[in-house]
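In the part that follows, the structures are each spelled out as structure tokens.
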Structure P
Amino acid sequence: MTDSELAARVAQRLHGDRTGACFAVAVVGTDVARSFTCADPDAAPRIDGSSAFEIGSVSKTLTATLLADLVERGEADLDDPLAEYLPAGSEVPMFEGQPILLRHLVTHTSGLPALPPGGLVNDASDPYAALTPQALLAVLPQVSLDRAPGTRFEYSNFASMLLSYAVARRAGKGFDALLSERILQPLSMDGVYLSAPPDGVRPAVGHTPDAQPTGAWNFHPDLAGVGGVRATLQDMVHYVQAHLGQRPSSLDAALARSRQPVDTASAQPMAMNWMLAPLEGHTVHVHEGGTGGFSSFVAFDASRKRGVVVLSDTALTSTGGLGSLGLHLLDERVPLGAPRKASQAPGELLDALAGTWQLQGGPRLEIRRKGDALEMQAAGQPAFELGHDDAGDFYPLAFDALLRPQRGADGAYRFSWHQGGGVMQARRVPAGETAGATPTSASASASGLAAQDLQAYAGDYPLMPSMTLAIRVQGDTLFAQATGQGAFALAPVSADVFEAARHGIEIRFQRGDDGAVIALALHQGGQILRGARR
């Protein structure tokens, strides 16, 4: 692929996108193709080869490499308890005497929650800035594990911050110095930094999905391995080339170890902080990242010696991320995806969403039709207008959020509200219900399915040439996992209908003449993917 061919492919995905995002993209093979492309072609000068992007959670793979290097040096072992890497006296939760091991931290199976308790993360504009290792250790005793470590995949930034601190502490130096000495210098990743950019490197300005500039995220240096690394496109090209064996260095053994599958009792295939995804008969290492103003995607197929880097100066998690483009560039049989463009919502949908709604854990809202659009108003707040895009989502014109409609099995509409990295489900408020009333659970009649009942749905359901949805049973819960993604729990709604409300997903299973489950339909964001069971 040439630079011009890559630019044309990226433009097909991005030009006209309502987010106004810019992408820095590289396809790594025998040669390297690069592209710097913006939704608005006139905005192209805002990023170039000197631009440094927040790579978010892709930073976790660098932390894993540092741990792998410690293992290679005989200074660590994946079966070491986390407690041994923390200051004496640190209280680390256990489950029935079973400790959290390092292997659990690099596979997101520690059982620790996504974020530390105690309200330490309370500023959506810069959520990790106030966190320190001491603060994390102070709240760690407040956590109670409800299952054995290693048994279930649950993505945890809390665990990754502890790992970042533990790795630096075991090496006897700050995370910044350790990263530079063990990874950046051997791989000539000269533009990578945590706080101050090197000469010749220009920090890109991050943007929210409504095309507004936003501030950078900041991290305590020893916790930055969770998501605080900034890098240029060329830095990440060097990183991928090293994983593909194209940039030999003293780090080769550690990189190879970090790519090896890590055994746990969970159903999630993982290397050391790399998701392992099947793609047309190959295993692909994948990780995505996102901060308040940036998105990132890095993947490589070691067997085919091909890799992809996609960096964006816009937060795109709520609008689908960079996975479709990145996987398409690895294998063109994966759909490329399309730009999200402003569009007129059907009048039927506008009418269906009008009314009074209660956000779960949030305020009560009034949604009104205003001509051919919607406006929303929370109690005591000014009303704001919502736009609509051709992906089927509504979005505020004045700030970053997303209203994702979803039609239930009963034909009625509901929606999820996405803002600040969180998702809240909305419930229509019946006429006459007073604020604060406790509703009856709509799914109560469908709960309590036994494990043997859930097994009827277990299986693999190919949704497209490169994406399979695996349905598995763990305990008394049904889980779904798409290729290259983490597993998520499904809650029963009605007969043969389940939902993952946090993700705005509804799955409807289909039975054959003999009563056995033969297929499913996945509904999300107004789109439907169907797959036959195999």
Structure Q
Amino acid sequence: MVTSPSRSAGPALDARRRSRELSALGDDPTVDLLVVGGGVTGAGVALDAAARGLRTVLVEKHDLAHGTSRWSSKLVHGGLRYLASGRIGIAHESAVERGILLRRNAAHLVRPLPQLVPLLPGIGFSSRALIRTGFLAGDILRAGAGTPAALLPRSRRVTRAEALRLAPTVRQDGLRGGLQAWDGQLVDDARLVVALARTAAAHGATVLTRVTAEAVTGDRATLRDTRTGETLTVRAAAVVNATGVWADEVDPSIELRPSRGTHLVFDAESFGGLTAALTVPVPGSVGRFIFALPAPHGRVYLGLTDEDAPGPVPDEPQPTPAEIDFLLDTVNTVLRTPLTHSDIRGSFAGLRPLLRTAGDDTADISREHAVLTSPTGLITVVGGKLTTYRKMAQDAVDTAVSSACLTAGPCRTTDLPLVGAVGAAARDRLVAPRLLIERYGAEAPAVAALAAANPELAEPVAPGIDVLAAEFAWSLAQEGALDSGDLLDRRTRIGLVPEDRAAATSAAEAAVARAE
């Protein structure tokens, strides 16, 4: 069994390690578990398997978190919405997994977030009662999951002044305070995937990006290095398909019904310094809301939609004009000054890998995950959501161990800190800028040391952008970034605003050139 890595010094994923591990795999292409897909579920599977002592290889045809895993709302939520439809099992599972992330696995990346429903005249007595009842049920879920109220406080009604402090741009006419609950929020979903992959590597997993898996079956696949065109065949005791919305392309025996969730990106100033998840009921619906969420880099994300997305799956889904109008129209029902298209700085959309069911609207299809075995023995894990990735991974590895009769230890991921994980008390003792601590946790002093050692790396990558050149250098040396797109669009989220991406592109390209 590989020993646990230090929380403050993770493994170095870089281009040289990638080359070495491809060569080593070519010399010995027999493994215990091959994982196809480098999103949150695939990275979670690789970590679970490697921590059990299995020889594990993860391949991703693009970059870590290239697909749906970087397009979420960045919420780690406790499953409250599932109670309304009687899905108590998935609601409890979500609350349990939220607590594991907040308290143990990724305390540096997940933090408590207040959620505010402003009580305006458009919300009638029955709606208020329903929301309050839901929040109280959420308190019961939290307690049942073992998450203390000291970490996620109990829900309560707040005064008008408190509501305006949390969400300063809410309409004041008729405002009667608000209802507040608490949930979890990720600093960034792509950073969670990177932390999972690096922790898996620290436990012995081979993590290979820019490698496609072709002719995938239950015991082998042909791997092609997209950078060189070279191929090799890997034989595996078990193969897990964790490709999300592309899972049915790898395993034609399943059928998916993707659903698109769209978000808009605004400057924080548009929401006046929002410090809570502004939660807005969708007019004419019961139990459906959109959220305005404070986000890194001085942004607010507004989302999300839930629309059927038939047809071929694109590498990068795009919001539709109707979805953009829906989000603007809905949030404007609670704002003093309506937002317009000119306020939008960027947008993004992600596809949820939902299993097809007869006659269901995508908003109602269960988010429960499934682990399926094809006629070739290929194991596919699909459905679910970001919050429950760890349980999805555990179930997939359990299936692989059982079906292939592998010798493996028990699942360890409920108590396994990810690279950089640090609790609140230790975080306060770290010597590094606050922004770096929020992004890198226990590794923040190492990033700060890069900047201190080289004045050029201490500078922002572009005027007005709160990312240092040292962060690009760190991502290339430690986090598996290989090109400027990896730096701009996944290791940082500069690319969510096209103007910022253009301003920082030259710095990203220069960083890549220095690393080669």
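Tell me which structure, out of P, Q, gives 60, 46, 28 once Cα extents along the principal axes in Å, for residues 263-494 alone is calculated. Mind showing how you got there, number by number?
Values: P: 60, 46, 28; Q: 58, 56, 35.
The correct label is P.
Of the structures labelled P, Q, which one yields 22 when relative contact order in percent (Cα under 8 Å, 6 or more apart) is computed from its coordinates? Value 22 for relative contact order in percent (Cα under 8 Å, 6 or more apart) corresponds to Q out of P, Q.
Ranked on FRET efficiency 1/(1 + (r/R0)^6) of positions 159 and 199 (r between Cβ atoms, R0 = 35 Å, to 0.05), which label among P, Q comes first with the largest value? If you can, show how the numbers build up before the last one.
Working: P: 0.50; Q: 0.20.
Max of FRET efficiency 1/(1 + (r/R0)^6) of positions 159 and 199 (r between Cβ atoms, R0 = 35 Å, to 0.05): P.
Determine which structure produced the value 66, 60, 52 for Cα extents along the principal axes in Å, calculated from the coordinates; the candidates are P, Q. Answer for the origin of the read-out: P.
Starting from the value 31.8: which structure in P, Q was mean count of other Cβ atoms within 10 Å over residues 39-46 calculated from? If you can, show how the numbers build up before the last one.
On the way: P: 13.4; Q: 31.8.
The correct label is Q.
Out of P, Q, which structure matches 20.9 when mean count of other Cβ atoms within 10 Å over residues 47-54 is calculated? Traced to structure P.
For the set P, Q, ranking by mean count of other Cβ atoms within 10 Å over residues 87-94 places Q highest. For which of P, Q does helix-only ellipticity at 222 nm (-39500 (n - 2.57) for each DSSP H run of 4 or more, over all residues; to 500), calculated from the coordinates, equal -5000? This figure was derived from P.
Read-outs: derived from the displayed coordinates by stated rules, not from any lab. Here the structure is a predicted model, which is why all the values come from computation and not from measurement. Cβ atoms are built from the backbone, for glycine too; each structure is taken alone.
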